[in-house]
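The following blocks contain the structures, represented as structure tokens.
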Structure 1
Amino acid sequence: MNHKKHIRYWMLSLGCWLISINIQAQDLNTYIQTALENNPDIQAFELRYNIAEEKTNESGTLPNTQFGAGYFVSEPETRTGPQRFKLSVKQMLPWFGTITARENYASSLADTEYAEIAVAKRKLALSVSQSYYKLYTLQAKQAVLEEQLELIEQYEQLALTGVETGKTSTVKVFQLQIRENELEKRQKILEQEFLSEQTTFNSLLNRATKTEVVVANNLDIPDNEQEALSDSLEAHPELLKYDAMYDAVVQSETLNQKGGGPDLGIGLDYINVAERTDMDFNDNGKDILMPMVSLSIPIFNKSIRSKTKQNELKQQEITAQKQSRTNQLNSYLDTAINNKVAAKIDYETQLKNIEQAKNAEEILIRNFETKTLDFNDVLDILELQLNFHLSKIEAIKTYYSQIAIINYITNR
């Protein structure tokens with residue numbers, strides 16, 4: 001079916017959906033592939049699809065053949081002799097085309113399960129990507145805090161020198177040490193958050209929760225990028241799933257109409273007759289062989305008409321659901337694109353702020369050579385630098401997280 005071909009295309013493209021992001025994120029694609037291979041939820045979806053496919057084979061079978069046997073306790077007398085026992089066999093045959101309709105319906109249900117696999121895989125890839133960028137953010141923030149601690153230590157040495165030369169007071173040393181304590185606390189909290197998120201990440205990959213996760217050391221936002229196009233939504237797996245569901249209802253109605261036809265039964269009865277002992281004649285003790293044909297006709301077919309009405313309503317429901325989901329995906333796509341643009345603006349702003357804060361710090365250091373260093377200004381500048389660096393990291397996380405959402409929606 002056409003929508004199934006689209007679904008196969010989307011599934012085949014999963015392995016490279018993030019290649020356009022950044023060469024530094026290459027490890028992320030490896031993690032995604034590992035998750036797709038090992039995640040138990042995906043395995044469960046695939047098993048459900050295998051079960052649905054196997055039901056296609058089941059749907060092509062005929063009803064059970066009926067066998068019967070009876071023994072005449074009181075043997076009825078006939079002209080040719082008394083009847084001793086009876087054997088019968090009967091096979092019901094569905095109306096012409098019913099088996100094919102059943103197979104088509106079962107196959108359409110399997111297509112629906114196949115669409116579910118494609119959706120589940122893309123959602124898993126999105127979850128792995130977002131968790132990966134959280135890990136990057138936590139790791140990058142720890143690195144920034146480490147740099148700040150090194151700067152604080154350098155300024156602490158300057159402050160101690162200033163105390164000895166009378167350029168500053170011991171209070172400033174304590175202020176720097178308090179600042180150092182706060183940074184160490186934040187760093188330890190980030191370490192715990194990283195371990196917690198690492199557990200979540202490893203769970204998505206279905207591996208030991210304490211397995212070390214290696215993330216990119218540095219991510220930058222590129223200057224030029226290709227914008228996502230919303231016209232690619234037409235072949236999104238979530239929407240193709242509704243097409244498969246709609247087709248299943250169509251096949252269900254075809255099968256329902258076939259149910260309005262009669263069922264044909266063919267059979268054979270065999271009656272064993274004993275010979276008469278009181279006379280001798282032709283056909284004495286001749287057994288009875290009786291072919292049989294039967295019809296099962298659904299005269300009262302109110303259930304069939306009701307099923308037809310239900311199928312019509314289901315088709316309308318699926319059409320409405322698909323339109324609603326299309327609107328949601330379009331909305332999510334526009335939001336993700338806008339958030340990505342905003343993140344890039346934020347990133348570029350933080351780069352400027354970091355450069356200017358660094359210039360201000362250098363000016364303070366130069367002034368220290370000729371006069372007393374104002375450590376309050378130093379602490380303010382360091383606080384600004386830290387906030388700018390952290391905001392830059394958050395902008396990077398937001399940018400790539402939004403790209404992951406865009407990839408989920410548009411298969412970029």
Structure 2
Amino acid sequence: MDFDFSPKAQGLMARVSEFMNEHVYPAEQSYFGFIEEAENRWTVPPVMEALKAKAKAAGLWNLFLPDTDLGYGLTNLEYAPLAEIMGRSLIGAEAFNCSAPDTGNMEVLVRYGSDEQKETWLKPLLAGEIRSAYAMTEPAVASSDATNIECEIIMDGNEYVINGRKWWTSGAMDPRCKILIVMGKTDPQGADRHKQQSMILVPLDEPGVKIIRPLRVFGDDDAPHGHAEIEFANVRVPASNILLGEGRGFEIAQGRLGPGRIHHCMRLIGCAERALEEMCRRAQSRTAFRKQIADLGGVKETIARSKCDIEQARLLTLAAADKMDKVGNKDAREHIAMIKIVAPAMAQNVIDRAIQIHGGGGVSQEFNLARAWAYARTIRLADGPDEVHMASLAKQVLRKNPPAGQPLS
């Protein structure tokens with residue numbers, strides 16, 4: 001593959017970097033300070049809406065969309081360095097309307113939504129006027145195997161009736177969240193386990209939708225975004241809210257999760273790179289035992305190892321993006337699985353090393369490292385845990401390498 005980014009990507013990289021330096025990094029203290037002091041933690045910091053307005057005015061908006069009419073028409077390879085730059089700040093992606101789960105939900109609506117669904121929900125999402133959430137994981141079953149899900153979506157006349165309980169519905173606590181994409185079963189007894197599921201659009205204010213509680217990540221409620229546990233009790237929505245048709249849930253999920261997984265990895269490269277920079281600054285600005293921390297035993301090795309780890313993950317991310325562009329998401333699934341295994345664990349390790357070099361400050365709110373570590377650790381579970389991707393990857397590798405005595409495929 002060609003490791004030189006296109007002139008189009010290079011121009012956007014310069015513009016996004018300049019915007020991050022001028023607007024996003026200086027806003028971090030205001031953003032998190034507002035949440036810490038807010039009487040109602042589920043209130044959006046005003047600085048975020050100001051950042052979004054500036055990014056939109058600068059033409060740095062919806063960069064993730066490959067659709068040329070709605071986005072910049074960037075390939076996965078072109079978008080990778082932009083997502084990395086945004087990922088250097090935990091509030092970076094949202095400022096450009098490029099944050100999860102909205103990116104995945106918008107792509108679902110672009111690919112599979114009806115004209116009515118696009119007009120009602122995609123349009124305000126693209127404008128950054130509302131936010132959305134994706135409800136798949138359930139507390140009662142191991143949802144890493146989506147065939148286990150129990151939420152029911154049953155036709156009744158010209159409506160669907162939804163009953164079930166979901167959790168880790170990220171973004172549903174946000175006061176701007178107006179729409180959920182819910183995955184459930186329309187044909188629980190169907191012979192094909194992978195055609196029992198469907199996805200349906202459910203407005204968050206629909207009668208019968210009840211937010212049970214926000215879930216905490218290592219003790220943090222992740223406000224104002226949040227991760228909700230939600231109950232659906234005889235929720236009725238029009239039949240026209242179904243996405244693509246009954247039994248198409250797995251098909252949609254695969255189309256949604258491929259780009260979503262690699263976008264997480266792209267952002268985590270930037271998150272880890274910034275942690276390394278902070279590690280280096282700290283190591284060269286603090287003295288212990290009459291030496292710079294950088295000169296104490298093992299610290300230089302820690303810095304060197306971190307740089308190697310980041311660069312390896314970056315190259316694998318770019319290789320996966322290039323593969324997706326050339327052969328499509330389905331045929332690039334090995335590379336997507338590899339980077340989903342590698343990047344979050346890499347970022348978690350690098351951030352952990354930065355925390356250690358920062359001492360007690362590293363685990364406090366004084367720096368963004370503790371939040372970044374929690375984010376990286378969470379992504380090892382989001383969009384499928386490490387073990388699922390490893391099992392899938394191993395199966396593909398074993399298929400290409402049969403037992404001794406059999407011909408190679």
Structure 3
Amino acid sequence: MDKRDLRLIEKCRKAALEVMLHNVHGPYHGLPRTAGWGYPEPYTRDMMICSLGVLASENKKLRKSLRRVLEVAASNQTRLGHIPSLIHDPQDRGASDCTPLFLAAVGFYRMATDETDFLKPAVRRALRWMEYQSPGDRVMVAQLPTSDWRDEQWVIGYGLFVNTIVYTYLRLHDRHEQANELRELMARFSIKADRQHRHVHEGLVLKHKPYYALWSYKVYRCDRFDLLGNSMAILSGIAAKSRSRELIKWIEAECKALQKNEDLAVDLPPNFFPYTRPDDPDWIPRYRKYNQPGEYHNGGIWPFICGFYVAALVAAGRYRLAEKKLLALTHLVRGAREAPVDFGFNEWHRAQDGTAQGQDWQSWSAAMYLYAAACVEQRRTPFFDQVRHPPEPEAP
């Protein structure tokens with residue numbers, strides 16, 4: 001990158017930090033708000049994902065706020081160990097990703113502070129809750145539709161994204177045998193047949209494709225591409241180096257095809273493709289209003305997910321491509337939908353024209369920009385380096 005690009009990235013980093021500091025106090029018990037003017041609530045999944053950017057920034061005020069977020073989430077944990085979907089509201093329950101994200105965020109915080117026993121009782125309860133989320137009692141967890149971050153898209157059974165988070169927290173909390181078992185289960189082929197044979201367990205690998213299925217359960221699966229889940233598979237080390245390289249080549253080639261067909265206007269991948277269209281069997285009537293092709297969860301470009309993709313490129317050793325995508329992300333987040341700001345850090349962008357959609361100054365968009373920029377600058381992935389390279393077991 002030339003000096004002009006580096007200056008722009010540095011300007012964007014400062015703007016991202018400004019967003020995070022602006023959002024650090026909201027109207028709900030002084031907890032952070034999810035977006036600068038919309039979403040005043042402290043959504044748990046957003047706050048947990050923000051932990052990566054908060055810790056990478058090394059900002060003392062943000063780190064102090066993150067500690068309180070984690071403590072309040074733990075104080076509102078249910079009797080059975082479930083973490084609520086809103087940090088401040090113990091009655092707002094039902095998310096499949098909030099408890100695993102809480103476990104991952106506590107692991108990141110412990111690593112950054114060397115407080116190895118931080119929230120130990122809450123972690124123990126959350127780990128127990130997660131054990132009961134596996135229908136097959138075999139580590140890999142299942143979920144109900146719209147229960148993860150995709151509130152307008154169906155993920156049924158063994159979802160890729162949630163299981164990459166499970167793998168991450170198992171490594172962070174030294175549950176290495178379970179992590180190894182989960183990686184082995186995920187590496188099995190997904191099943192698509194008239195009936196399921198006894199003792200044949202489904203996985204998330206697709207034949208003749210380098211990426212993992214969006215979800216799989218018994219004889220059903222979705223083989224559309226999930227950028228967040230596959231980026232996490234690379235970043236966490238679930239995907240081997242050879243698969244990671246092939247996966248990145250595939251993503252870049254598919255994005256060029258989308259651009260050629262005028263389904264993609266920017267040099268960043270959509271969160272999901274091929275887009276689900278009205279004539280497809282997995283189209284849901286509600287999508288017509290909330291999830292049109294190239295929009296929202298149905299192929300929208302999400303800056304926070306692009307931050308994970310940049311980090312995954314660094315993890316795979318694709319440093320120049322990571323720099324290129326970080327610069328593309330920098331240009332993308334300059335646009336705002338309503339606020340008169342230099343950098344909008346929006347919730348998502350329409351794939352076909354790149355226009356900013358959703359809320360301006362979204363916390364996780366800014367936080368994951370900070371994390372992605374740190375990864376590119378350092379040519380490493382803070383916290384995930386240790387997840388990909390766990391310590392060798394001690395000799396008996």
Where is Cα Rg over 2.2 N^0.38 Å, for residues 261-332 alone largest, in which of 1, 2, 3? 1
Given that relative contact order in percent (Cα under 8 Å, 6 or more apart), derived from a single structure, equals 25, which label among 1, 2, 3 identifies that structure? 1
Structure responsible for 77, 69, 43, with Cα extents along the principal axes in Å calculated and labels 1, 2, 3 on offer: 2
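One of 1, 2, 3 was used to compute mean count of other Cβ atoms within 10 Å over residues 69-76, and the result was 16.9. Which label is that?
2
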Of the structures 1, 2, 3, the one that 8.1 was derived from, the read-out being distance in nm of label points 7 Å out along Cα→Cβ at positions 61 and 365: 1
Rank structures 1, 2, 3 by distance in nm of label points 7 Å out along Cα→Cβ at positions 45 and 77 and report only the one at the top, that is, the highest. 1
For which of the structures 1, 2, 3 does the calculation of volume of the Cα convex hull per residue in Å³, for residues 85-148 alone return 84? 1
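Laboratory data are not the source of any read-out in this text; all were calculated from the coordinates shown. Nothing here was measured: the structure is a model prediction, and the numbers come from that model. Cβ atoms are built from the backbone, for glycine too; each structure is taken alone.
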